[in-house]
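**Q** Below you'll find a set of structures to go through.
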Structure I
Amino acid sequence: MKNRVQLIGHVGQEPEIKLVNGKKVATLTIATNDFYYNDKKEKIEQTEWHRVSAWGKIAEIIEKYVNKGKEVAVEGKLTHKSYEDKDGNKRYVTEINVNELMLLGK
């Protein structure tokens, strides 16, 4: 079995670039759209938002060429993290750790 995710979508906000232990990391969100038809034969569009992180060379490419609205294809694996918020509640985050990036569109 493999932990593998592939997405094609549009970047939802300007990527955030940070240095972590001397390595660049880029975090961003990607929107994917899907649609279905309801019982009344109306087309319903649904947008899903995905949290994405990339390290090293891929983070550098994102920093240089990716901005809000850019269409991208990513491949990576799902990772899960947990943390405590300021009120002491445990929060869980699922994100895609990118190992391949393709710039699409113009």
Structure II
Amino acid sequence: MMLKSIQPTRAPVVASVMMSMAMIAIEATIVSTAMPQIVSQLGGLSYYSWVFTAFLLTQTATTVIFGKLADLHGRKPTVLAGISIFLTGSLLCRIAHSMPEMIA
């Protein structure tokens, strides 16, 4: 009996986690593919590796923070907040005028 009440909620949860992971994978793929063009337009070849370092460091640090926030406030609000922050960061990278701006 209890298994039936859990089963209908499992599919949306798995789908949302898969979509979140797909967004991260697409972002990493796009950044790595487009980075040479971005560097040529913004200049700052010496900052090339800093983009990936900042991306991976931020991802590693926020995984722990968002895990704790999910425990405190619930999974759904935390995932929605994380997606909002991610999209805002992507938009800010889009409007960056220099490599240090993009890294920040």
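Since every read-out is calculated from the coordinates, none of them should be taken as a lab result. This one's a predicted model, so the numbers in the text were calculated from it and none came from an experiment. Cβ atoms are built from the backbone, for glycine too; each structure is taken alone.
**Q** Taking percent of Cα pairs over 13 Å apart, for residues 46-93 alone from the coordinates of each of I, II, which one would give 63?
**A** The structure behind it is II.
**Q** Separate question: If helix-only ellipticity at 222 nm (-39500 (n - 2.57) for each DSSP H run of 4 or more, over all residues; to 500) is calculated from each of I, II, which structure is the one that comes out at -3000?
**A** Attributed to the structure labelled I.
**Q** Looking just at mean projected area of the Cα convex hull in nm², which of the labels I, II belongs to the structure with the highest value?
**A** Going through I, II one by one, mean projected area of the Cα convex hull in nm² peaks for structure I.
**Q** Another question, then. Comparing mean count of other Cβ atoms within 10 Å over residues 38-45 across structures I, II, which is largest?
**A** With respect to mean count of other Cβ atoms within 10 Å over residues 38-45, the highest-scoring structure among I, II is II.
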